[in-house]
Structure 1
Amino acid sequence: MALRAPPDELFNWLERSAVRHVVLRDGHRLGKHTELQDIDLLVEDEAIARLKNQFLGRRSGLKVDCYGVKGLHGSDYHGFPHLPQRMGEKILRDRRRVNGVWLPTPIDELNALLYHVVYHKNLQSGFDAFDPHLSVPGSYNDRIDELQRECGISLCPTHETFHHYLSNVGLAVSEPRLLAYLEHDFRHGRKSLFHATLQNSHPGELNLFVIRNIAQKFGKTQEFLEFLADKYLIITVKPINWWTRITKSTHMRGGKWRRGGRPRLAVVVFDPEPCASTSEQRAIHPFVFNQHQFIKVQWREWFSRNTPARSKDNPIHSTDNEAEALSHLWLFFTEPECAVIVNELHSFRSRVQK
């Protein structure tokens, strides 16, 4: 929930109203309001309605993002509490007063900041997924370094290291949350290699194929469905109506459908035994983790040999990996259909694990 308020007025009201709250990030700089562009505030959920009544709708003041510990009353972050509930509860319980401002303890602030950097702002943070030498200094670096020194912790500045640390203290992202973050990033044109790697840690791999206009034009749609069924377990097949082809497919493949036409059929598949792509393949296609996906090249060659289509016409396309597939589902499937697909994915995974 976002609102605007003059900082002094906001904090005076919070104190008078006895609302438990914490400034999550950059609270140590609140003495210099001009240095801050916005405030991230964690508050007890019961106070959200009163906050709305007092400040929502104002046009002046500092931008304030308000998050409830449980994410209630519109204070959620993409359908979930901004931070894991256990973390939020601890932050409010152990908060400390510094220069008139309620702040998290150093370890709580560090944990919350790392969670924010790794899962909420993965690409924007400037940290590399795996190589500290490729990390670009950003707005979070100095504060993370300060907090690590204060807490006696030393972490290699990569998303991988931060994630392992959060996992060890029981604060790693859950899969449902990660899926929400993946879809949000996709809608904003962001594609995180580290998030894709996290989603790739599960047994098997879900993927999304689309069979294109050119395949239907030359009567080869059924053959491609048979190819897919021979290689994968089919979760669902859905024809793509003309309106979806026009409006939604622009968000897939960069909107480039000229050589082969737009999608006509969406096919969600599961590979129970993916084969890791080679280092050579990853050098060219870093987001393709399963080399079985490269079977498309053979299918395209078959299509070229068996139809009058041009060699450059591409009859079938797929997402690179499971994370990308899941973040694309909303293009072609309704929310209930997506829920069924995710349930089927978990069912297939459980069989692989057994």
Structure 2
Amino acid sequence: MASNPRRMTLVVLAATLCAASFLNYWQYSKDFYMPGFATYPAGWMAVIKGTAYAPEQYRVGVVQTAYWLSQHLHMGIRHALGLLDAISVLVAAFLLYGLLERSAIYRNATLAVKWFGSAAFVLLVQFYMAWLLWYQRPETLPMTMLVALLLWLWTRKKIWLDESVLGRLITGCLIILITLAQALVRADVAFMLNAGVFIVCLTRFGKGLALPRSAATLSSLMGVVLAGSVQLYMMKVAYPLTTYGGTSPFALKLNIFTPHRWPPFVLFILPFVWLLVQIARHRFTGNAANLAFTVGGLLFAGVWVVIGKIDEVRIFLPFAIVLVPLTVQMAMQRLDGV
């Protein structure tokens, strides 16, 4: 048996993610050449013109960035979107695998269990990526990267930022800056994510975050306010005439009484439910950042069921992928008999 699964895992991970990104690009290309797509109010081209339906019109970050890249790098906007997706998912996956490797459960595991954990990580990421083209949207993978970056920042890492006042200030500023970027992509994710961190700050686990409890509480609260403010600005100032196109923003009734929406939701949400069960059984041994993001994911899932179509599972994909390291740790823990 090879001495360490890291190299093989990274190669397989990169290959599968590049393949998924390639297929994702062709979906953008297919949409772009679809007759009438340039004026289709639910498409990403309409976001650039400011004529898209809500809530897509409020999520300008990725599409406007892709448009800027297409203008300055002389490429098609579909190419720019594909490039952003590829970079985002690779950065997110490598960061998350690094967090798994640095976890206490992984470091203390036997070589065989490390191979199992690495294989499980790749398998879970592939499982979630398979749903990428189901109701595809350009903000999904960039948002995943931004959530992964926040998890990386909230996890204590003395190797690159010490515990000096300057180090904590840099960490806090980066957290707020990334939250702002998130709010321009998906303000609902940014809001619930920071709410999850804020809730954990009020518990005994709040001491385990990258910032002291008081600074973490303040930063997360600022993130909640910032995300909410950006959403209100988009709705009331930037695009006050944007509508939902005759569709109600509340979907709970349809979600309950439309059975064909249930199968993709149940299949997709199973790993997250399993994770919640493990935590409820007091098997949680991860760090405070993992717990905070799990709480944020649970809050977001509740909102998703009420105001989103539950069969559009890519809505939850940023939380799902970022929680893969914690899910794998729980599986490794059970395999090791801890």
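Here, each number is a calculation from the coordinates, and none is a lab measurement. Just so you know, these numbers come straight off a predicted model, no measurement behind them. Cβ atoms are built from the backbone, for glycine too; each structure is taken alone.
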So helix-only ellipticity at 222 nm (-39500 (n - 2.57) for each DSSP H run of 4 or more, over all residues; to 500), computed for just one structure, reads -22500; which one of 1, 2 is that?
2
If P(r) over Cα pairs in 20 Å bins from 0, in percent is computed and equals 26, 48, 24, 3, the structure in 1, 2:
1
Have a look at 1, 2 and say which one yields 1.5 for distance in nm of label points 7 Å out along Cα→Cβ at positions 256 and 288, as calculated.
1
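1, 2: which one has semi-axes √(5λ) of the Cα gyration tensor in Å, for residues 72-127 alone, as calculated, at 21, 16, 10? Don't skip to the answer; put the middle values down first.
Values: 1: 21, 16, 10; 2: 34, 11, 6.
Derived from the structure labelled 1.
Supply the structure label, taken from 1, 2, corresponding to distance in nm of label points 7 Å out along Cα→Cβ at positions 176 and 312 with the calculated value 3.2. Let's see the in-between values first.
Working: 1: 4.8; 2: 3.2.
Only structure 2 yields this read-out.
Comparing mean count of other Cβ atoms within 10 Å over residues 56-63 across 1, 2, which is largest? Spell out each step's value before the answer.
Values: 1: 11.8; 2: 23.1.
Result for mean count of other Cβ atoms within 10 Å over residues 56-63 over 1, 2: largest is 2.
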Matching 24 (relative contact order in percent (Cα under 8 Å, 6 or more apart), computed) against labels 1, 2 points to structure 2
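Distance in nm of label points 7 Å out along Cα→Cβ at positions 112 and 168 computed as 4.5: which structure among 1, 2?
The read-out comes from structure 2.
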Computed 4.2 for distance in nm of label points 7 Å out along Cα→Cβ at positions 152 and 320 - originating structure among 1, 2:
1
